[in-house]
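The following blocks contain the structures, represented as structure tokens.
Just so it is clear, none of the values below were taken in a lab; they were calculated from the coordinates. Fair warning: this is a prediction, and the values are worked out from it, not measured in the lab. Cβ atoms are built from the backbone, for glycine too; each structure is taken alone.
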Structure 1
């Protein structure tokens with residue numbers, strides 16, 4: 001078994017991370033957030049932070065602009081509001097009551113969290129266990145160390161090391177009753193290998209997994225920005241935050257519109273999306289219109305979804321260019337209406353999009369570096385001043401390549 005590599009730090013509620021605009025706190029809601037609690041969260045983001053709320057690629061909530069004094073108050077307020085939060089070690093499907101879900105992924109994820117805590121496992125930052133309920137809003141694109149995916153008709157979770165979206169092989173089928181002890185055994189093996197014991201492993205046969213690994217077919221990419229039918233006949237309507245962030249006041253206004261449309265809760269989802277849960281079908285158009293007026297993305301084909309941008313300068317201390325401002329300018333030109341991803345990164349770390357993109361603009365000491373079909377860590381082919389970057393991209397041959 002290959003042990004995945006992980007970066008070294010995660011800014012949690014109890015340990016926010018310093019950045020350019022103060023402290024950043026990140027947490028993963030483990031259940032839908034009631035509308036009153038969400039409104040309280042937005043008020044706390046304005047009071048204790050700078051009012052900027054982000055949703056990460058994995059569906060975590062991030063609050064910016066906290067201080068050493070306000071960060072503990074904010075964490076206490078999240079607890080007081082009854083918002084169930086995790087550090088993101090165990091991630092489950094965002095819609096457990098979706099009509100096409102095969103298992104209660106939230107319940108299995110909760111059992112895993114309890115077992116990991118009871119076992120006293122100190123897991124490495126960025127290590128992630130995914131519990132995928134098997135519905136269309138799946139988690140194939142989430143990088144994980146251990147993945148449990150439900151498959152039918154037997155509704156048996158299938159165990160996979162790594163992410164199926166990256167072509168890594170499944171280990172086999174495992175009975176639901178053996179999921180938790182098997183995941184614990186795998187996590188212990190991963191931890192031992194990270195500590196230098198390369199012989200550490202896990203006997204799959206001890207958990208009923210025998211024979212050659214089964215075929216793991218690829219699924220159509222999950223699309224949060226659509227109407228997801230729930231078991232009670234209502235809808236979960238997906239919207240997205242442009243470039244992954246929005247103001248707390250605007251989000252609070254969205255929650256108020258959601259309440260008027262009969263919604264009962266909101267939940268962040270992978271893909272920097274927000275699910276409005278429990279909307280009556282006849283109110284869907286009204287909610288869409290309200291969200292669009294507030295500046296949210298409601299159309300899966302919106303060009304802004306092709307652009308991934310980190311905060312950049314001055315919000316991030318590592319940022320050398322105003323990444324989100326540049327992203328907004330690029331989106332207005334229509335260049336993002338292409339099949340590839342455009343990545344605007346404040347620095348070479350490339351936090352917002354570690355993978356290669358059709359076009360990457362990276363902040364450097366020499367200005368904006370331009371990279372064709374590469375990551376932010378690649379060597380730029382040329383550099384231009386930030387003020388000239390949009391014109392330079394539109395005028396260059398690379399613009400035709402992106403449109404192609």
Structure 2
């Protein structure tokens with residue numbers, strides 16, 4: 001989609017986007033450095049070379065921009081340094097899809113070619129509805145059951161209800177059975193489940209419990225946590241799968257947490273890359289910026305959405321419910337994975353709660369797919385801005401807008417949040 005740098009309307013506009021991130025030494029490769037000095041990885045390699053079972057490597061699917069290939073190359077270099085290196089020893093790899101479905105063989109082949117580069121065995125793609133094994137009260141992909149050591153590669157960005165993504169989530173959600181994922185994601189209905197929040201976040205606590213169950217059953221888990229900015233890895237930590245996330249959290253916040261003085265009237269949230277392919281994924285932008293729009297304001301999501309809506313359960317729930325109370329009553333009776341998206345959107349749009357208008361600017365999304373949801377779909381940013389400007393034209397106010405670049409990852413918080421009339425949690 002063609003985007004101008006600033007919207008073409010006569011308003012006062014601010015702009016935020018990814019920060020510069022932590023300083024790094026010139027010429028230093030953060031991934032290679034982190035893996036080379038990760039003491040926890042060497043014993044696992046040595047054990048595999050001595051005839052023990054190889055570790056299972058878990059990688060992200062195409063929905064997340066992760067520098068997987070450089071991490072595998074750094075592991076390969078480390079393997080060659082460990083005495084007893086067996087060049088013919090291939091490690092198994094699991095593409096940790098969670099509940100995402102990647103049926104197109106072309107997409108799979110391209111992802112494997114770009115991310116794995118033939119360095120491991122042919123990849124197995126996790127199927128959350130497929131065969132599973134019980135470990136510590138949870139159901140996992142059978143490959144997890146066969147391995148006693150796991151090495152997970154994950155990129156770390158804010159996640160609007162899990163706190164932060166990363167290798168901990170690659171294992172605990174990416175390789176989990178659907179029913180257990182659904183049970184964990186139900187906690188996303190809680191007001192304590194928030195972006196960049198780990199302590200006291202029930203979704204993150206659930207992930208920690210899943211990892212604890214694996215650990216109690218003897219699994220050793222190594223995480224490679226990457227922090228990316230503009231396609232480049234700017235920080236990386238390797239070691240204990242939960243510890244590395246805490247190590248890189250300051251770097252994540254320095255890049256992806258933006259502060260504004262106060263809520264504004266209109267937010268234009270631009271979503272690029274994998275998160276801009278479907279509305280299911282681009283909805284993250286709404287959650288990331290909603291605290292920065294005042295009650296009665298408007299959010300515009302600008303994304304290509306060439307994959308359409310994506311999993312549409314939450315859209316159907318929006319269309320079938322009148323307001324927040326109706327949505328809450330539905331999910332309290334029977335929660336289905338994805339329902340939290342609809343509840344949060346209803347809380348945002350309900351006139352008795354936040355009363356925020358939501359628009360989608362996309363050249364590819366059929367407007368009919370969001371009929372009766374209360375969300376308008378237009379073809380361009382310019383058309384969306386004209387409509388948003390019209391909302392405020394009759395109010396006699398001097399509206400203020402905010403452009404958020406990379407809104408699928410950037411979380412925007414005002415110094416004073418507008419929490420008036422949020423409604424029940």
For helix-only ellipticity at 222 nm (-39500 (n - 2.57) for each DSSP H run of 4 or more, over all residues; to 500) computed as -10000, the structure of 1, 2 it came from: 2
By the measure FRET efficiency 1/(1 + (r/R0)^6) of positions 203 and 227 (r between Cβ atoms, R0 = 41 Å, to 0.05), tell me the structure among 1, 2 with the highest figure. 2
For relative contact order in percent (Cα under 8 Å, 6 or more apart), which of 1, 2 scores largest? 2
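Comparing distance in nm of label points 7 Å out along Cα→Cβ at positions 179 and 195 across structures 1, 2, which is largest?
By distance in nm of label points 7 Å out along Cα→Cβ at positions 179 and 195, the leading structure of 1, 2 is 2.
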Highest-scoring label, criterion being Rg/Rh (Cα atoms, Kirkwood Rh), for residues 91-250 alone, among 1, 2: 1
